[in-house]
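Next up: some structures, all given as structure tokens.
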Structure 1
Amino acid sequence: MAFRFEDLQVWQKALDLGEQINQLTKTFPKDEVYVLTSQIKRAADSVVLNIAEGSTGQSKAVFKLFLNYSLRSAIEVVSCLFIAKRRTYISEVSFQELYNEYEILVKMITSLRNSL
């Protein structure tokens, strides 16, 4: 693999979850396209992008900073999931599955950050 981030399990998980969010938002109402749909997709993508950007040839302090950005974006995704559930765009089951997966991802990001 050409780039360091490609080997990171945390990046791979974030990439997979980002795709799940992308698929989920295809079921959201059309009037949410420029609101909740856009917000949750950008936040999910931000998790992936910040892990990649921070890992690339910079200091540990800079990588930690970018991992903090990733954590914040992951929390933003979870908050968007709460909104989607409240507006009945997603089921309780879908919400709980993604909530649990993001909880795991947040722990992975935190562990990586703390190991640096």
Structure 2
Amino acid sequence: MIASLKIIFTVLLIRMIYVVICTSLESNLFTEWDFLGSIPWMRATLWDFYTNALIIYLWIFYKESSIFLKILWLLLMFFLGSIASCVYILIELFRLKPGEGLTDLFVKKHA
């Protein structure tokens, strides 16, 4: 199961990086912002995204003991979104020791 999750999150990470790079080369978010902000579904999508980012961040906040890492991951989550989520989960998956499973992934705190 853990090996499958590593593959899935690696594929998701590569895909998100690809999508962000391709989209950035095609369109500048900062010049398009006024137009995008006027679309109701874009606003709903942003609220949805940041709500999910906050939920994932609360899990990170629980797991991390260092205030520096808590702040760093907050910034990464809200500026990089799914890329940061995939990176964090991959780090957590690779930190697992042999024999540890999903319970350890979700519940085990860092010293």
Structure 3
Amino acid sequence: MEETGTESEVADMAACYQGFDPAAYLQYNYMPPRANFERKDSTVSWKLGRLHRAFTEDVGGELLVDVGSGPTLYQVLSGCEVFNKVILTDFLEVNRQELKHWLQDDGECNMDWT
């Protein structure tokens, strides 16, 4: 059976994701200079501020489910203050493992989220 263009593109994208490196992603996106917490115009600082505002002013409840967490948890940090239970999910095993390393505090996490 011959693959269509769409099937081939999906297969190519799946192969690309299987090579995803959480450590490199975290280093590039969540460490200086990109994530410079001393600058008010830092993208990460802006995101954290907006999320904190949303969680403290607009939403709360029993359960927060983050779909597609990646190897990050910044997006639910403020939510931990107003939800009783937080669930992080991701398609890739390497991202779930990165989050487990942080949760278990086993020294293998590539990012210090404190």
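Just so you know, all these numbers are worked out from the coordinates, no wet-lab data involved. What you see is a predicted model; the values in this text were computed from it and never measured.
See the values below:
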{"read-out": "Ranking 1, 2, 3 by relative contact order in percent (Cα under 8 Å, 6 or more apart), the structure that comes out highest", "value": "2"}
{"read-out": "Value 92, calculated as volume of the Cα convex hull per residue in Å³, assigned to which of 1, 2, 3", "value": "1"}
